[in-house]
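Just below sit the structures, each encoded as structure tokens.
Read-outs: derived from the displayed coordinates by stated rules, not from any lab. Please read these numbers as outputs of a predicted model, since none were measured by experiment. Cβ atoms are built from the backbone, for glycine too; each structure is taken alone.
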Structure P
Amino acid sequence: MKKFLASRFFRFIWSAAVAVLLYFACPPCFSKTTLLIILSVLFLLVNLSELIAKATVITQVARVLVGGLFIFSGFIKANDPLGFSYKLEEYFEVFKGDTGLGLFENLAHIALPLAILICFSEMALGVMLLIGFKRELTLWLLFAQIAFFTFLTFYSACYNKVTHCGCFGDFLKLHPWQSFWKDVVLMILITLLFAGKENIHSPLAPMITHALLVLGLVLSLWFPIYAYRNLPPIDFRAYAPGMNIRKNMEKGEGYKDPVYQSMLVYENLKTGELKELNQDDFMKSKIWEDTLHWKWHATDNKLIAEAVNPPLITDFTVNDSFGNNLTDSLLNEKGFSVWIVMHQLDKTTTDTKVMAQIVDFVKLANQDGIKVYGFTASSSEEIEKFKKANGFDFPIYIADNIVLKTMIRSNPGFMLMKEGTVITNWHYRNMPVYTELKGKFIN
């Protein structure tokens, strides 16, 4: 039996069965022809593994590409694990809404540790592949991870659920279909690695290999934890130090609006296929007359062309508790000011030492004529209760929760501003005393 399971014939059977299953299980949002090409490539790679294994260079190139990309992808996400956890929460909310399963709500509560674990596993697996450690275990873990992400990106693209996957954080925002194709390429490369796994060896002495493994594992775990407990070491967001918020709200040179086209979607009553037609094609096809085979499914506004040089910031708006818009006055205010961002007051740290530091900081800043403003997405009632509980004597304004989470990955987080420009920012764990801030940045 064991010999049969390891035979080429059995490999042919199970690979064909999986290909057929995926082909017929695929929803109509994806081209069957394209899917057939992808499945055929994977089927051939699996069944011609002995031939592929003879080309050692193919294995080594795939090894470097997969290992390097996994390390890079994990590093970029580990640079901002809190931001990645927000993206995971978004996925879990989608799955909970679509399936009704409470499991995804539970997963949303542990999104942060899951984010750190994924960052760690991506970088660790990349290191393990490059140094040739436990090739069988490494390849199966790589396959499991890319299969999981391929499903996520396909579901997101097919049903238009999440605008970008967060695969490379804020460094590179990929649209769902772009993310899916990236995962398909990785799936093919990992299949190539399975085919040529006998060519994967450690090029180093065992002692050096194990030393590099330990170093890689330690750094892969330390880095995302460090980035979470501080702020992203490399800040790619539009609110990073040195960025002018007012300028980032302006349209770039040569700006062009996005182009949308109204599309009529018809469903084939026999196959379930969905066909998109623009107005001209719709009139030419007279598809509405063929009621035996087609029925109207939906009308969509399809994005034909992305906006050219759009503003980096489109949703920064600040109001007071009475609904008065204060955005322009805050961004145009002369001199220095300090912004304390608390995106949700019920999730803001309750550390009494931090609260006392803020009170002392505000008092000294006000004595020097430097204004301090708070920002939150909580209600006016929550704001007053929070100010009273912590002895805060500075105005707290209202802004969008997602915007505040984007501005700084800390709750509370602090930003030193000057006329709309972010001079510096810091996590509440690294909050400086006022005299230190004044001596270094304010003159």
Structure Q
Amino acid sequence: MESNFKEYNFLEYSKEQLFSLLPELIKEKKVLLIRKIFDQYNIVDLSEIFIKLELNQALFIFKILPKDISANLFTYLEPEYQEKLIKALSSVELKSMLDNMFSDDIIGFLEEMPANVIKHILDNVSHEHRKEINTLLSYKDNTAGSVMSTDFVELLQTDTVETAIKKIKQKAQAVETINVCFVIDKKRLLIGFVNLREIIISKNDKLIKDIMDKNVHYVYTNTDQEEVANILSKYDLTTVAVLNDENRLIGIVTADDVLDILNEEATEDIHKMSGITSTEGSYLKTTIKEMIKSRISWLLILMISATFTGYILQYFEDKLSAVAILSASIPIIMSTAGNAGAQSSTMVIRGIAVDDLNMKDFFVVVKKELFVGLLCGAILFVINFIRLYLFGSKDITLSISFVVSLTITLSLISANIAGGILPLIAKQFKMDPASAAAPLITTIVDATSLITYFMLAILILGI
């Protein structure tokens, strides 16, 4: 089989076929064929096959692969499997793999590892690499410093194009990207950037300072990672420079890092909007204990805050007794208002993230939500009035239909406004806007809806 391995096109194989084939190739020690598979096939798909192999089989593959491929494969494995491999690899093998990994990828999996594994890893990297890793680990979580890579191409403004090409060739295998090269002066101050295309088409004796773009975007090590993602997205960048407090270039954040950031931030916002403390990892890998811890705090807060709703119902208990049919409409009023508040808060939170909405847009948000509430409320008023008066029970009068429908309209308007302004207020006070979303809004809206309902019933029905 191995003698004519060039004839094999593994791109035609499905993942299931490769999973069946690999153990056989490992058993027969068909090294060239295994390398050909990992050279041809998508590394992400291969990582899914790799973790299904027995550990001794996986180790065999890991050891025979070129070091750059094994290092790349390692970054796509689940943290639990990474830990198994690290413990199984010899010090020499581990060092070789780490030397072929980018610094931000190393930080990415170190954050998931227990302390003893981290120590083992740091003991097996070069002194220079360890220094980089320790520096990156010292930055606060969820900042540009914690996600940046220190593997990039930097050019001096006095370099010629010929010199720049030599530098790029020397560093090409060891850096994240060569498409964008940042330009610094002798003090490492960032002064511009130049694209690889511009370098290639320029004459060899041309100076970098003459072809560079001075309109360079950058962030600082303490910039929030979500803001970094927004800058890359807003300006359609593939790479952004990271500076320290002295404005010196020390790292970069690339577009592939941003995808991870956006996924992480979106997950966090979804959790917060649902009243859940953000958890690490997937649903299947989150333990019951972690789930309880993530949910119980908000459930307790909402249970206690819902006491206000109970007090309102107790206060108007005699009114409910006088017109018992009123109680039947309470669920639909509270549900409609709560849903409206959640809708408006979701759109404003997205606006904060994408369009950078803030308090200066307060009146724009109020105006929009007011008009949306009026129009949606008018539609619901008509439909609900017809539903109750024509298709409701015989005890529902014209006045009761009017009161319930008007309550829905007014509650919807107030819920829209509350859902719109609460995230803005949260941002103004340096809080996460998502934390002011559905759970808190629902509680506020429930209370205001009930008060509106009973006050209209007293005024119109005279109870």
Upon calculation of P(r) over Cα pairs in 10 Å bins from 0, in percent, for residues 250-313 alone from the atomic coordinates, which of the structures P, Q produces 18, 34, 24, 16, 5, 2, 0?
Q
P, Q: which one has distance in nm of label points 7 Å out along Cα→Cβ at positions 74 and 386, as calculated, at 6.7?
Q
Among P, Q, considering only FRET efficiency 1/(1 + (r/R0)^6) of positions 162 and 402 (r between Cβ atoms, R0 = 41 Å, to 0.05), which has the greatest calculated value?
P
Where does the value 30.3, 96 come from, among P, Q, when Rg and Dmax of the Cα atoms in Å is the thing being computed?
Q
Winner on distance in nm of label points 7 Å out along Cα→Cβ at positions 50 and 98 once structures P, Q are ranked, highest first:
P
Out of P, Q, choose the structure whose coordinates give FRET efficiency 1/(1 + (r/R0)^6) of positions 298 and 330 (r between Cβ atoms, R0 = 41 Å, to 0.05) equal to 0.45 when calculated.
P
Tell me which of P, Q gives -17500 when you compute helix-only ellipticity at 222 nm (-39500 (n - 2.57) for each DSSP H run of 4 or more, over all residues; to 500).
P
Relative contact order in percent (Cα under 8 Å, 6 or more apart) derived as 14 - corresponding label from P, Q:
P
Distance in nm of label points 7 Å out along Cα→Cβ at positions 106 and 130: greatest across P, Q for structure P
Quick check for you: by Rg/Rh (Cα atoms, Kirkwood Rh), for residues 194-305 alone, which of P, Q is greatest?
P
